[in-house]
Structure I
Amino acid sequence: MSNNKIIGELKSRIAKGLNFGIESVEEVIDPSSAIFNDFVLLKSKYNDLMYLSSMNTMPYEQIEIGMDRLRTSLLAIVDRLDTDSLQKEEVNPNLKIQALPARRTNFFKLLDIHFKNLEAIRYVEVFHDEENREYGREAIFLHYSLHRRAMIKKEGVQGPEGRAILQKYFYDYFSNETGKMEVYFKNIKHLLAYTLSSEIERQFFLETLNSLFSKFELATLFYYVLSNVDPDFGKLVKESGLLENDCYKDFLIVKDHSPFH
């Protein structure tokens with residue numbers, strides 16, 4: 001295999017996932033070459049970033065910036081590879097999945113956080129001197145039902161301007177919601193971004209995510225996306241196909257609306 005073909009194959013591995021690219025470069029690069037130290041430095045930074053990611057101490061946006069910088073640096077190393085810096089003349093055609101255990105561990109840690117955030121959501125009703133509290137999915141059901149009752153017969157909602165009316169209503173609501181729902185949405189965003197960041201186990205993670213939410217949670221996510229409070233959240237939901245399940249659509253305020261522009 002010529003250098004150009006090796007370089008092309010290495011770049012295709014990087015496109016499949018940064019971990020695949022690093023593992024493939026490590027297979028072919030000569031430890032005695034002049035650029036091997038640069039590769040060791042890059043791999044060390046990658047391992048440090050994965051460790052911090054596993055501890056959930058950094059927001060995903062910062063992890064994504066770090067990953068993009070590492071990809072750029074790895075591509076620069078690949079472009080510098082020549083005959084003297086290669087110890088193998090071909091790239092192993094079989095992809096390794098050494099990152100699989102770590103990705104699964106991180107994913108299920110995020111799921112644990114998701115369920116803690118879900119159970120922290122509460123709905124409080126006060127009748128005279130009595131107080132009734134519901135938590136978790138029941139609380140989301142009651143919150144959503146309150147919004148649905150308030151808006152389903154509101155003037156104009158069922159007409160051509162209905163989508164804009166609902167978008168403004170939920171934008172105002174979610175912009176001012178600074179309680180447990182805010183944290184709940186942020187972690188779902190992290191889960192989606194982590195799932196979509198690599199091909200490793202992506203389908204399994206997506207299927208797991210699709211099994212997490214009740215129809216009323218999906219309806220709530222629908223209107224959070226519609227509100228456009230967080231455009232990046234909407235992009236992740238669209239890419240993941242999370243709202244393609246029809247089970248919740250009969251419970252929308254207007255059934256034929258779309259949350260996407």
Structure II
Amino acid sequence: MNIEFDNDFQQKIMRFRFSEPTTLATKKDVLQWRARWMEGLKTWHSPYKALIDCSNLTVAGAADEMKAELERMLRFFEGFFLKKAAGFGRADGRGHELLPFEVCASEDEGAAAIGIRTKHVGPVADDFRGLIQLQNHFRQHTVELNFAAPAILDSKIKLGELRSKLTNNLMQWHSKWNLLIDCTNLEFAAELHDEFKAMEKFFRGVFLKQVIGYSPRGPKESYPFEVFRARHNAAARLESEGGFSGDDANCKSRA
């Protein structure tokens with residue numbers, strides 16, 4: 001069961017979507033959803049609201065049994081500080097009426113149902129924010145940034161999305177950190193270099209130590225930060241600064 005999470009720690013909203021067609025037809029399926037939801041909660045330390053994209057979700061099986069299991073699951077999460085949940089992407093014949101929360105037609109309606117406003121666009125393939133993926137290596141004091149598909153950072157709007165998502169992620173941090181960027185899917189417009197440097201200066205004010213990239217998609221000179229060909233070389237640079245462990249380099253290439 002593939003679920004993508006996009007946590008907004010500032011607004012205390014957990015957004016998630018089923019990234020492929022998913023059918024819940026048995027108690028085992030509901031337990032699997034519960035397990036994935038619990039994984040998404042590992043980074044949370046406060047009450048939250050959940051906004052769920054149900055456009056890929058179908059509920060089948062025995063209606064009474066599934067409704068009871070799903071209601072039991074929701075009560076479980078209410079015990080883990082879930083304040084309210086709503087879904088969107090409602091479709092006839094998909095069993096959405098069996099879900100233990102309101103499922104609306106649009107994301108804006110779903111957001112209104114839990115009392116929030118949306119200016120956020122969900123993580124879809126052509127949405128730049130949705131392509132941004134962050135992984136926290138707390139022990140190594142490093143945030144690793146990569147992109148789920150080829151992306152071009154060529155506008156202030158996109159850079160603003162990156163800054164917003166990094167800022168949101170920093171709600172989990174209480175120490176100095178480095179930014180390690182996987183450039184495999186990233187191209188960088190030259191006219192954005194100064195803007196990126198300004199963003200870097202902002203993050204240095206909130207304990208950023210250094211920015212290093214690896215596996216460039218374009219020429220190394222096209223990035224406004226130091227870029228290495230392989231990940232283990234970038235990790236070694238951070239390790240020399242006491243910020244990363246070579247044991248965790250996890251390189252795809254040793255070239």
Checklist entry - From which structure (I, II) was distance in nm of label points 7 Å out along Cα→Cβ at positions 50 and 106 calculated, if the value obtained is 2.5? => result II
Checklist entry - Taking distance in nm of label points 7 Å out along Cα→Cβ at positions 162 and 210 from the coordinates of each of I, II, which one would give 2.7? => result I
Item to check | Answer label among I, II for the case where relative contact order in percent (Cα under 8 Å, 6 or more apart), calculated from the coordinates, equals 19 | outcome: I
Next on the checklist: I have 12.9 for mean count of other Cβ atoms within 10 Å over residues 146-153, calculated from one of the structures I, II. Which structure is it?
Outcome noted: I
Next on the checklist: Given a value of 1.29 for Cα Rg over 2.2 N^0.38 Å, calculated from one of I, II, which structure does it belong to?
Outcome noted: I
Checklist entry - Quick one: semi-axes √(5λ) of the Cα gyration tensor in Å, for residues 138-193 alone came out at 22, 13, 10 when computed from one of I, II, so which one is it? => result II
Checklist entry - Taking helix-only ellipticity at 222 nm (-39500 (n - 2.57) for each DSSP H run of 4 or more, over all residues; to 500) from the coordinates of each of I, II, which one would give -20500? => result I
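Values in this text are rule-based calculations from the coordinates and carry no lab data. Because the structure is a prediction, the values reported are computed rather than measured. Cβ atoms are built from the backbone, for glycine too; each structure is taken alone.
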